[in-house]
Structure I
Amino acid sequence: MKNKSRSTEQEINKVIVHHDAMLKEIQEKRNNASQFDTSAAEKILKSRGYDLPSSKETLAPLNKRRVVVARPWNEILEEADKFVVGECEIESIFTEEELQQNKEVVRLMNAEFNQIHHLDKVDVAIGALAGMVGAAVDILMVGIPEKTPEGLKAGPLSNYIRDYFDRKFPEEEMQKLANSKESKVPFDAQDNRHTTIRVEGLSAYYHRLLQLGHDPVLGFIFGVADILTGRMTTIDKTGNVVSQVMENYAGRKETEIFKALAKQIAHFKSDITTSMGLPAPFMSLFNLLQFGDICEYDQTIAEIVQGMYYEGYDFIHFCSMSIPTMLVEVIVRMGYAFKRISEGHAIKDSIPVSLNREKHPKLATILFLGHSAATAVNAGKVAFTENPMAINYPQWIAFTKYSYSQLKWAVMEKPAMRDAYVTGKIYEEMNVVFAEVDNTFEEYTRDKIVIYS
C-alpha cells in the first residue's frame, strides 16, 4: 500500500514538473522576444508532442459549440515520461527562496498551534491558586487522624465528615443490620478459626484490610464473587493471596448476582462506621508491597500501610481527604470557564466538563498544574512531619492520573495534533486554489462541449 502511494506521488510529481518546465519555457521566450504571439507558444507545445488543431479546423460556424476533449491521465503521464526521466521531487520546481518561505510559513503555523495550547499568566495563576487553596484546606482543615478517648479526631473538616457519617449511619441501626441475614457475607471471618488455609494477620483489627471484599471498589468485584461462590479472598499481612471456600459460612451464599450485589452493599453499610471501618479504596493491594526500608523501624510499605489503617486511615478519612482534591478541580474549572467567557467564547463552549483538547485546549494542563502544586505541598507536609498519615491519598491519585495524561499528550498526542492542524491549514489553502481552478475551467467551458476520454 505504501509503495503504491509512493508510485502515485511520483506520477503526480512528474506531470507537475513537466508542465512547470513548459510554462517556464513559454515565459522565458516571451521575456526574451521583442514580439511574442501565439505562434511561439504553439511551436513549444508542438515540440513537446502536442497535436494542435490547424487554422482551418478552428474555423467553425458561430452557432456551433466547440468541442473540448479532456485527455486521460495515462496519456498525460506518458507524455511527461518522455521529458522527465527517473524519480523527481516536487521541491525541484521551486526556487531556494520559495522553499525557505514555505518553511517559514510552516514554522509560523506550528507556532500558532503551540500558542493555542500555551498557558498565559492568568492560566498559571488559576492553577497555582487552586493548588494552594487545596493544600491549605488539607493542612488546616483535614489534618491527621489520631485516636483519642472520644474516638478518632483530626482537623475540623475531617471531624465534621466523620460526625456526618455517624449521624447518617447510627450505631444501633448498623448493629442490627450487621446481625441480620441480609448483610452476612462468607468473606467476613475475623480470625482463622473457620479457615482451611491460614491467613497471616487475620484478626478483628485487620480483617477488613486483608479481605478484598471489604475494599470500597474491589469489593464490587471480589466481594460479589465471594458471595456467589461462598469463598473468602484475601491478601494477608505477608503478601500472600489466598482464596478459600468458607464451609462454616455456606449459608451466606447467594445464587443470583443482583441479590449478591444487594448483600454486598448492605455489608458495606453495616461496616462503614465501625471502630475499624472500611479501608480506603485499593488499600488492600498495598499488602502486596513487601519491600522497603522505611522509618526508624525499617518497615516495608505493606507494614506502613497496615499501621496507617490501624491508626484510623480509613474510608471516612479518605472522603475527608477528597474534599481538597475536589476543590482543586472546582476552582480550576470555574476559573477556566470565567476566563473563556471573558475572552468572548459562548457560555455553552466554555463549560469545562470535557478534557478534549480540541474543545478546551488548556484545561487539562491547568488541572495538571493545580494538582501538581497541591501534591508538592502534601509531599512537603509528609517530609516535615515524618508521618505517613499525612499523605493525601486522593490527591496523589489525581496527580498520577493527570501526570499520565500530560505525559501522553506531550509525547504522543500533541505532535500528531500539531501535524493535523498544520495539514488542515494547508488543505484549506489548497481548496481555495482548487476552487479557483474549477471556476476557471467552468468559465472556459461554459459555451463548449467537454468530452472526457
Structure II
Amino acid sequence: MTQKFLKISLLFSVFCFTTATFAQNKIVLSNVEIFNGKDNKTKVGSIVIEKNKIVKIIAGKASGSDLDQAQVIDGQGKFVMPGMIDSHWHSFLAANSNQAIMLGDESFLFINAAKESENTLQRGFTTVRDLGGHVMGIKQANDYGINKGPRIYPSEAMISQTGGHGDASFPWTEPRMIDHTPPRFQVLGGSIIADGEQEVTVAAREQLRKGASQLKVMAGGGVATIYDPLDATQYTTKEIKAAVDAAENWGTYVTVHAYTPKAVKQAIDAGVKCVDHGHLLDEATVKILGEKDIWLSMQPFDLDASAYTNPEQAANKVLVGQGTENVYTWAKKHKVKLAFGTDLVSPPKNPLRQNELVVNLKQWFTNFEILKMITYDNAQLLKMSGPRNPYPADLGTLAEDAYADILLFDKSPLEDISVIGDPKNNILLIIKDGKIYKDQLTKK
C-alpha cells in the first residue's frame, strides 16, 4: 500500500512539474513597438510565444485566452526586433589567440570558445554562420541549452591548398608528403589542407559528414596570415568546382574567402553561391555578382590597423579598409545580395567590436537597410543550406511560425543605429528559441 502510494505521489509530482514546465513555455511580450526585420515600418502590438516559435502577433495589448498560463512581460512600448545574425563568425578563433592555439590545452580552448559563444549571444547575436573551426560540440551544447550561446551554422574546417590562407604550417615545415604530421590548427579542426580535385572532394565530404551546413573554401590570400600574400589567387577553377559539386550533391553550397577580382571570378566560374570579403574588387566583378545572383558577405572594415603589430598585416588591413567604400557603393548600384558579417578574431578586444561593426554600416546604409541586412537578409543567405539547414523555421523576422529570437531595446535603433553599439546597456531583453537569456526589463 505504501509503495503504491509512493508511486502515485511520484506520478502526481511529475505531472505537476511537467504542467509547470509547459506553463513556462508560453511567453507574451505585450505592448511593444514591433520591427519585423523586413518592412520599413513598425507597429505597436504584442507577441505570443509558445515553446520556441512565435504563434501570434496581435495589434495592441494581449488579452483573454492569449494570456492563459503565460509569462506576461510588459514591454512598456519599447522597440523589439529579430535577433541579429552574423554571417561571418569564428566561434573558436574569436575566443583563442594564435599563441593559445599553438600552446594551450585542447579542452581549455574549446571550453573558452563555448564561453565566448555565450558572450556573443549577450551582444544580441542569436545566430552566427561559423566559417571555420570545429564547433559542432559548441553548437550542440547551445542547441540543448547546456551552453547559453547562439544558433550556429557550422562550416567545420576551412578547406585550403598548401600555402593557402588556411595553411597554418611554418614556412620551414617539411612538405606534408614527407612529414604527415599536420599543424596544430588542423589537428584542432580549424582547417584542412587539400591539393588537387580528388583531395578537395574528400575534404569537402569529410566536413559534410561532420554536419557542415555549408562549405568554406580559401580561394585567395588574406590579411591576418603572414605567409600567403593578400593578392594571391588560390586553388584552380577545377579544384573549387570539386568542392561545389560535393556541396551540391548534399543540397548545400560553397562560400569562398576571396578579395581580388581574379580570385572571385575564378570562384564564380566554379559555381560558388557566396563570396566572403571581396574588398579589393573592381566594379566589373561586382556587377557580375549582381547579374549571377551571388551573395557578397562583406565586413565594414575601416582603416584602423592597430590590431596588427606586423607591418605587412597592418598594410593589408589599410588596403582592405580603403576598398570597403567602393565595393559597398558598387554593390548597391548593381543590386548585389549583401550579407553582414564581422570575421573578428584574435581576442580579447576584437570580438567586442562585433556591435561596433554594425554601427559602422551607417556610412553606406540607412538605419532600416542596416537592420534588414543584419536580420532578414542574412537569414535568406542561411536558407541556401537547403536540407542541410539545422534550423528549418524562419529566422531574421518577427512573424507567425518563425523562431522566437527577439531583442528588446531601451531606445529604437531604427531612429538611432548607435544604440546597437552598446548592447550591455541598451538591449534589455534577449530571447532565443523561446527562452529568456537576458532580462533587464522586468528587473529595472
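Coordinate-derived values only; no laboratory data. All figures in this text were calculated on a predicted structure; none of them were measured in a lab. Cβ atoms are built from the backbone, for glycine too; each structure is taken alone.
Table for the structure above
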| quantity | calculated |
| --- | --- |
| Distance in nm of label points 7 Å out along Cα→Cβ at positions 30 and 414 derived as 4.8 - corresponding label from I, II | I |
| Origin of the value 1, 7, 12, 15, 16, 14, 11, 9, 6, 4, 3, 1, 0, 0, where P(r) over Cα pairs in 5 Å bins from 0, in percent, for residues 126-349 alone was derived from one of I, II | I |
| Label whose coordinates, when helix-only ellipticity at 222 nm (-39500 (n - 2.57) for each DSSP H run of 4 or more, over all residues; to 500) is calculated, return -18500 (choices I, II) | I |
| Structure (I, II) behind the derived value 18.8 of mean count of other Cβ atoms within 10 Å over residues 206-213 | II |
| Among I, II, which structure scores highest (criterion: volume of the Cα convex hull per residue in Å³) | I |
